[in-house]
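Right after this note come the structures.
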Structure 1
Amino acid sequence: MRRRQVLAATVAGVAGALAGCSQIVASLALEAVDDAGIAERYARPATRLRDEHRRLVADAVEEDHATHETTDRPFDPDRPVGYRGRYYEFTHEAVGQRSATRYGIRVDYDPDEGAGEVGDVDYADLPAVDRAALEELVPPEGDPRTSDGFDLGKPAVYAPEEAERSVLVPEQEYDVVVHRGERYLLDVDDGESVTLTEYRYTAEQVAADAAELAEQVRERYRFELTGLSTAQRKILDAAREDEYREEEPSAAFRDLVGRFRSHEAIEADEDGGEWFVRYDAGEYWADLETPTTWREATVAQETPSDY
């Protein structure tokens, strides 16, 4: 078989696989943004952080520093955090360690009638350390999962002094928690030893408002798309109206991908990312995706067969 015939068969096979699964496509979306939009897309709003990290941010900003203990990696946001209209970056250092125990707690939201062998306790009567451990489990949010047996679980870390105040660990004195008349069955495992590391955080203001942060993003990331072919302009114009998608790689799209990849991304991996571009006097936040199968089809088109 001649080289051209082998290549055509390879491309047809990959393209056919792509067409058979509409989700495996390349895509580009351009969102027009102003200063507020740039700040919203770039920064991490404190209001969307986990409760413990939101409290950490507030303390670091308002109290000059904050401390937080965890068995996980420290809070280390990769972008500025927005808090009350200003934007901050955070630094941290480990200042101490101590031993603790991590327990697995499970909840059955629809236990059988009369379930429970140890005893019942009202949620409001639990020690604060136990209410904190059950904070995301009892009461359930929305419609809880009610499969057979235990429905949801989470780990809870108790320092030695916290375990002394607990009625759930190390010995489980109650296995049913009552909240607003509803009974929830609890199961607590034997626990495992872990190390709690205490981190000290400080906050540095990097922008006083959205406009200042947006200007920083422009200076670092923005590039202009010029010298475009008619086919490329059609792709970009379509991406401004709605997400542009391709199942079979085109030369125009591949060249645009190369242009994006030649500039610093706001965030990117091998499957795509986010870029900040200027096009036709407008500024756009670009979301680009190039899935593995799409790239394989591109390689098939560009790489001749050895046969």
Structure 2
Amino acid sequence: MTVLRVRRLIVRYGVYISLGILLLLALILTPNLYSSSTMIVLLKQASQLGIIAIGQTLVLLVAGLDLSIGAVVFLTSIIIARVSNGNDAMLPVAFGVALVFGALVGLVNGFLITKRRVPPFVATLSVLILVQGAVQAYTLGVPGGFVPEALGVVNQSSGILSIPLVVWIGLNLVFAFILHATPYGRRIYAVGSNAETAHLSGLSVDGIKISVYILCSLLVVVAGIILTGYVGYVDRTIATGFDLDAIAAAIVGGTAFTGGRGNLFGTVAGVFLIQVLGTMALLLGLNIQLQLVIKGVVILAAVALYRIADTH
């Protein structure tokens, strides 16, 4: 009984315990992490990653994966710059166009995975390459255009509160409600737990999976809009690392690669774990290669811990 209780504690609270330990270590090793200026930046960056991680969590819950995130963020940045061309009044139109294209990418991902039975890794990687190629052809390799000054409002803060943080909190609350208090959310878990059983129960497994991929891409567009305003210009490397970090945050937060298990609160803790680790590494002056090694070790440790807790 004691062993079973420990296993349950690991699965349910492991990421929160790990985050607490990391924050205590930060207090000793990098106390300037807790300065107001560093904390404001950390929360903004965590919010940008966190919005993407919501979408990645939804996809993982149906036993999927989305590697096209970086391309969607870059596509969003290009659309905003080209459609608005620096004109604040054209921002709503640019947002609308970006959301349409984002939904289209999600639809293609979902169609390939459900109707053509292409493995999620291959399908979304192919779409990543396709979108990147299309953007390169459209821009002739020169990502020009102007980002409207009005979009710079995302950089404004009131204490630790900022627009990205408020948006992230709001989206977490909305999607947590959807997952845990609506029939659609229960269907997502059912499809991820056992797609065959869900199909025999009368659920539209393919429809649910496609809708989740569309939602994921739309959330990535929202993050892309915020990232574009945060950077202030078009940059093809704007989302470098966000795709894998979002997967890492969800997995570390307890979302299973096999689908059917996980929640957004665990993903939030996973996002903070990844972000605090990265910030501590920067404050300690560690090079990027060592930062990647640390992230990899943390992810492997989390997966191994959840696996041990599940199988023993």
Fill in the blank from the handout: If distance in nm of label points 7 Å out along Cα→Cβ at positions 261 and 293 is calculated for 1, 2, the one returning 2.0 is structure 1
Exercise for the section: Could you figure out which one of 1, 2 the value 222 for volume of the Cα convex hull per residue in Å³ was computed from? Expected result: 1
Handout entry: Among 1, 2, which structure scores highest (criterion: FRET efficiency 1/(1 + (r/R0)^6) of positions 173 and 205 (r between Cβ atoms, R0 = 30 Å, to 0.05))
Key = 2
Completion exercise
Note: FRET efficiency 1/(1 + (r/R0)^6) of positions 157 and 269 (r between Cβ atoms, R0 = 35 Å, to 0.05) at 0.95, derived from one of structures 1, 2, originates from structure 2
Problem - If mean count of other Cβ atoms within 10 Å over residues 69-76 is computed and equals 26.5, the structure in 1, 2 - result: 2
Exercise for the section: Have a look at 1, 2 and say which one yields 1.9 for distance in nm of label points 7 Å out along Cα→Cβ at positions 245 and 277, as calculated. Expected result: 1
Exercise for the section: Identify the structure, out of 1, 2, from whose coordinates helix-only ellipticity at 222 nm (-39500 (n - 2.57) for each DSSP H run of 4 or more, over all residues; to 500) was calculated to give -9000. Expected result: 1
Exercise for the section: Taking 32, 29, 8 as the value of semi-axes √(5λ) of the Cα gyration tensor in Å, for residues 117-196 alone derived from one of the structures shown (1, 2), identify that structure. Expected result: 2
Practice task
State the single structure among 1, 2 that was used to calculate mean count of other Cβ atoms within 10 Å over residues 61-68, giving 25.0.
Solution key: 2
Problem - Origin of the derived value 2.6 (distance in nm of label points 7 Å out along Cα→Cβ at positions 149 and 165; candidates 1, 2) - result: 2
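Computed from the coordinates by the stated procedures, all read-outs in this text should not be read as laboratory data. Given the structure is predicted, the values throughout are model-derived calculations rather than measurements. Cβ atoms are built from the backbone, for glycine too; each structure is taken alone.
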